[in-house]
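J.: Quick heads-up: structures coming right below.
None of the figures in this text is laboratory data; all of them are computed from the coordinates on show. Small disclaimer: the values here were computed from a predicted structure and weren't measured. Cβ atoms are built from the backbone, for glycine too; each structure is taken alone.
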Structure 1
Amino acid sequence: MKYLKIFFILLLASFGVVFAQGTDSQDSIMIEKLRFANELIMENEYEDAFQLYLECSSEGNALAMNAIGILKQRGWGTELDETGSIQWFEQAALAGYAKAYYNLFLIYAKALGVEQNFENAINYLDSLRNTEHFPIALMLLGYYHYKGFGVEQNYETAVDFFLQSAEFYNPDAFYFLGLCYRNGYGVIANESEAQYYLIRAANLGHYFSIEELDEESTEIIIEPKHIEMNGENQNGNTENLKIPSVYKYVEKQSLNLNEDILGEYVGVIVMYDYSGKSIIRKSNLKILFEETQDDKIIGKWVENDTLFTDFEAVLEENSLKFIDTEYIHTDRYSRHYAKKWKFNNAILEKTETDSISYLTGNIRQYDVKQKEPGKPLYVSLQKNKFSQSTIQTEEFFITYPNPFDGEINILFYLENEQNVKFSVYGINGKLYDSQNLGLLKAGTHNYLLALAAPKGQYMLVLQTDKKKKSNLITKK
């Protein structure tokens, strides 16, 4: 709390005091009132400070108007009212207090008491460009053009803003110029130029620039237009899951609760850069649609077999809307701390080819801490051959893909609660792996086995309280 109060005082002092026109005596009285209000804040006398700022604002002081907006945002000395703070910031801006434009920008960019609206946020940044605080406005305008929030995404325009802001030694501008030159965003890729800007930012203490200097490559990965599944698919044929080299928008949702959509879909999820022109990450993905309840779909999301989350979603006319679904993971720009990502919605297209069901489409996630959308994501999934009716009526035992490279899925169904153990034997009877899964509930279970063994054929044995089943598997 102490540091918040100090920040509050600095926020007022760093941009100067705006006075109502009058005599020198009137100005001196106003200065003394504002000084005393600041002291009251430091002494936790928020209500008295708020009343004093109200008195100053009634005399036309713009700094006091801005201060009232801040106090309302925090609920200090008055009722917490983020939405009500807007009118005070607007009054302060019209009275000549430029920093109020920045506060208005933050309200709409970070959804402080209002629905997030990047277009409104950009408009307030444009107003800030006409003040003495235009260097930070230039940087932020570059940032939003870089990501395409509130404006059409354009790396070239972003670079222009970053270069203008860099003239004022803005470390963020240096950092983003480094990213642009490293990845060829809006400029011709040039590692020497990238190092130059990243080092300048790092010398100013910019943490993310220090991290980026440790990277040995760009964020862009080179991928073919089609990404092939390892091994044979569930129908015994080698299939390609089509991944567009440039991000593809799926306009029409074609999922239907009345169709047989239940089951497990396996494939990949691909992340593109903000322009959608380059692939920067590819992960294995499974989506299990377990059941439908009224107008909801209940299921599981499994990414790279390490990130798990249960989800509920509502099937709307134009999208699959997730309900309170989040997970946590790291990425290139947050290697040392995990980010929380919220699932917003998905637009998925279901197609059938030779009795095989495919799901392709777009999923958008939301960075909870930064309060902004993530990069574009595209999924390409294929439904496993087994049907939901089979899952519910048989104690089946399926292994896939088979043959496999290093990891194989073990899928089985239990009619009731049982102890389960599986073992892997060589053709000569040598035991290579054994895992006791313990007491498992009735239902479908899917485990991923990473077999540390040479290439060849093995017998995978599944032992339950009732019976023993075995499958012949081949490691390539």
Structure 2
Amino acid sequence: MRIEIPFVGQDYANRSSNVNDQRTVNLYPRTQKMGAKSPVVLYSTPGAVLRGTAGTGPWRSDLVEFGGDLYGISGDTLYKINSSLSASSIGTLSTSGGRCVLAAGRTYLMIVDGSNGYSYDGSTFSTISDGDFPSNPSHCTYLDGFFFANDSGSDQFYKSASEDPTSWNALAFASAESSPDDILAFDATYKDLYFVGSKTTEVWYNNQNPDFPFAPYPNGTMDIGIQAKYSLAKSAAGLFWLATTSEGDISVVSNGQVISDDIAWDLEQFTTTSDATGFSYRQNGQTKYQISFPTEDKTFEYIIEEQKWIERKYNGIGRYLAAGHGYIENQHVIVDYSNGNYYELDFSTFTDNSEEIERIRRAPVIDSNHDRLIFHELIVEFEAGVGLITGQGSDPQAMLRYSDDGGHTWSNEIWRSIGAIGQYGYRSRWTRLGISRNRIFEIKVTDPVDVTIIAAYARVTKCAN
């Protein structure tokens, strides 16, 4: 008989790998409209094309658009990346390590590095010298004509003069006081300010008060804090961060709602999560939140429209290379966490900085009422005929391995072609795959070609138990 193998799916690891040990690495699922050949398809994530290098790095911030250009911090320097993706240095910070946060207003760009604040008006870069500026600010943002900065180690935040991050008033401050939490991170949505502490989150709005025009919503407190203060990221879909509560456990939340159940066991295994960093971006009709754990050498990406998680990784390491993202003139730019390189994300490129991309899909456990199955044949339907004209990828290969004990041990890899260029009807087929009660199949492709997995089927026979 023929059975369908649920090859297309997301990352999902259970506490017991015998129950579920799915992996999806550098492939993203996309639900298809009615009438499609398969309800969900796995597509290749974009490659990263090196566009330039800004200093020695590493990059310490997300990229922020200001005045038609992108700005970010590499090493101890603020850099501008223009629409031609050329970089130029703007000014020097007093620090060269640690995460930085940037906020753009109408006429100023503001930067904080955990020690000082800086401003740039398109021509002049300077340290904020106003004596009323808060000490050691870790975050800043902009909303309704004002810049905001926190006073690290306290529950206080300060508001600038109108449209001017160089001017601050010692009395223009407020406290997030609903709980005895210091403000660890904060950001603005299109109308609200979110202040996140270790155990709680407060949401403020503009109440037009002439003395201090912001106040907390009457019921605007959530019993959700932040585990990693630089995991906070804003998107059109809202705010995302790595969260914690007084009850324990660590999770990723979107506007206070937990979205990380499918990677909960992975997060539970991590020993260090406070150094996680996150950013969001939207490409090819999908909004994504990417979070990296430097100590754990791991990167996850959440696809909001699909409500699914995948893994991202760079060749030779466990995490992905991006430290931040920016968008300019239809170009998606990411910056490197380990050096001064910056790249363009490109769906027609199938390498990362000329390095191969490892694309992996590990399917769910196949358990047919615990019957022993003879696996005569496995067919994985790829988008065939994607081979290159010459060199690696001219005959792209898919590497299959399988486990019969819940992923504890694996078979040797068995290679099959996806199909050389023009072989559009090619089928990737494996035969004589043995007998199992609990079979897990895993496919890996490293050739520099477009990988699309549409479906998978097996021809099997039940054995007498």
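J.: Figure out for me which of the structures 1, 2 the number -10000 belongs to, where helix-only ellipticity at 222 nm (-39500 (n - 2.57) for each DSSP H run of 4 or more, over all residues; to 500) was derived from the coordinates.
T.: 1
J.: Given a value of 89 for volume of the Cα convex hull per residue in Å³, for residues 400-455 alone, calculated from one of 1, 2, which structure does it belong to? Display every interim value, and only then the final one.
T.: Values: 1: 89; 2: 106.
Traced to structure 1.
J.: Kindly point out which one of 1, 2 the value 28.7 was derived from, the read-out being mean projected area of the Cα convex hull in nm². Each step should come with its number before you reach the end.
T.: Values: 1: 28.7; 2: 24.2.
The read-out comes from structure 1.
J.: I've got another one for you. Could you tell me which structure in 1, 2 was used to calculate relative contact order in percent (Cα under 8 Å, 6 or more apart) as 7? Spell out each step's value before the answer.
T.: Working: 1: 7; 2: 18.
Matching structure: 1.
J.: To which of 1, 2 does the computed value 6.1 (distance in nm of label points 7 Å out along Cα→Cβ at positions 104 and 432) belong? Intermediate results must be reported in sequence, preceding the final value.
T.: Details: 1: 6.8; 2: 6.1.
Corresponding structure: 2.
J.: Using mean projected area of the Cα convex hull in nm², for residues 160-199 alone, single out the structure from 1, 2 with the greatest value.
T.: On the way: 1: 2.3; 2: 3.8.
If we compare mean projected area of the Cα convex hull in nm², for residues 160-199 alone over 1, 2, the biggest value is for 2.
J.: Here is a further query. From which structure (1, 2) was distance in nm of label points 7 Å out along Cα→Cβ at positions 64 and 304 calculated, if the value obtained is 2.0? Walk me through the numbers on the way to the answer.
T.: Details: 1: 5.6; 2: 2.0.
It must be structure 2, since only it matches.
J.: Can you tell which of 1, 2 yields 3.3 when distance in nm of label points 7 Å out along Cα→Cβ at positions 336 and 376 is derived from it? Intermediate values should be presented prior to the final figure.
T.: On the way: 1: 3.3; 2: 5.2.
It was calculated from structure 1.
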